[in-house]
Structure 1
Amino acid sequence: MQTRLHGIEIRTDLKLSGTFVPVAEFNGPLDDPHYIDGAISLIIDGVELLGTELWDLVDQLWCYIANGLVEAAGGRTFSTYFPDQPLQISFTPLGDNVKIIIDCDPFPKSVLVNLQTILNAVLRHMDDLADEFGKLDGATTFAPERQELRSALACLRNG
């Protein structure tokens, strides 16, 4: 399952026995639906911001990303660490855009992207991801986060 929208590509994989498997191709039960190892691939205008080398607890990381985008849509800077490793992700609103920074070695990765565009892409991906996670016993479907993203988009659209 991959989302493509206006120069943004997003994919979520599960990490199983050291191998990354697209969520849509996974059929088995999760070892623990509260701690789902995986990776988010996020490429914006050709810049890979996230990839499999930055794998973590993928369900929790998606919640952090959603929260960061909602805060940025409200004009507030947001930063947090990945759920299970010492990597910081931050979201800084800059007019109609948001600067997203991943503080990783040896150099931080950053990208500036239109806020409405990234909100739309992330919401679309999280909707699809919720459908796939809904098939997995006990996994989250991101209902509160998806609703907050929808509200943030509506506020941006209405000015």
Structure 2
Amino acid sequence: MNYNIETIYLHLDSIESDEFPEVDYEFYSYFSEKYGYAENYDENVPECITAFMILEDWYSCWFRGGSWTFYEYYAGKKALEITLNFLRKFADKEMTDIFESGIHEYDNLKYKKDSNYPKEWLDEAEQIDIWIENRESEIFRFLEKILIDNKKTICVKNNTAFMDSI
């Protein structure tokens, strides 16, 4: 599908906050089409877009199979570091700490070879899963805030004429 950033922002502007999960996938799809997969993001992609995409994946991985699968997949990827730095600047301490608590050496061959990860890591992942489950609406509000607060950056980066309405 060919997404258009202006149309997606108009859709976002037309909904109530509790309806955000209906439009967040449109942003995710647009950014995926424009920049590719989030695990390949680096300094060439705006930090706000990287954080949005990584946090969407964090939530989605929790929903599908548990947060440890997210941390295993993103271990050692630059996008994880970019997102953590973004959280340190813009998220509350609790969200930042819980996100950071799952970052371990999942890419270390010592563990990766047979997925024999330390029990502490998996215990932490269980706590992260509980935290995410109990704060889904807070996560969506933060994702929406990223898009609203960074509308100008996102639209400038995407060379849109939509800037006049910002």
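All of the numbers you see were taken from the coordinates with simple rules; none came from a lab. Keep in mind it's a predicted model, so treat the numbers as computed, not measured. Cβ atoms are built from the backbone, for glycine too; each structure is taken alone.
Using the calculated result 2.5 for distance in nm of label points 7 Å out along Cα→Cβ at positions 7 and 39, pick out the matching structure from 1, 2. Matching structure: 1. Quick one: helix-only ellipticity at 222 nm (-39500 (n - 2.57) for each DSSP H run of 4 or more, over all residues; to 500) came out at -20500 when computed from one of 1, 2, so which one is it? It was calculated from structure 2. In this comparison of 1, 2, the computed figure 20.0 for mean count of other Cβ atoms within 10 Å over residues 79-86 is attributed to 2. Across the set 1, 2, distance in nm of label points 7 Å out along Cα→Cβ at positions 15 and 143 reaches its highest value in structure 1. Looking across 1, 2, the calculation of Cα Rg over 2.2 N^0.38 Å that yields 1.07 traces back to 2. One of 1, 2 was used to compute relative contact order in percent (Cα under 8 Å, 6 or more apart), and the result was 25. Which label is that? The correct label is 2.
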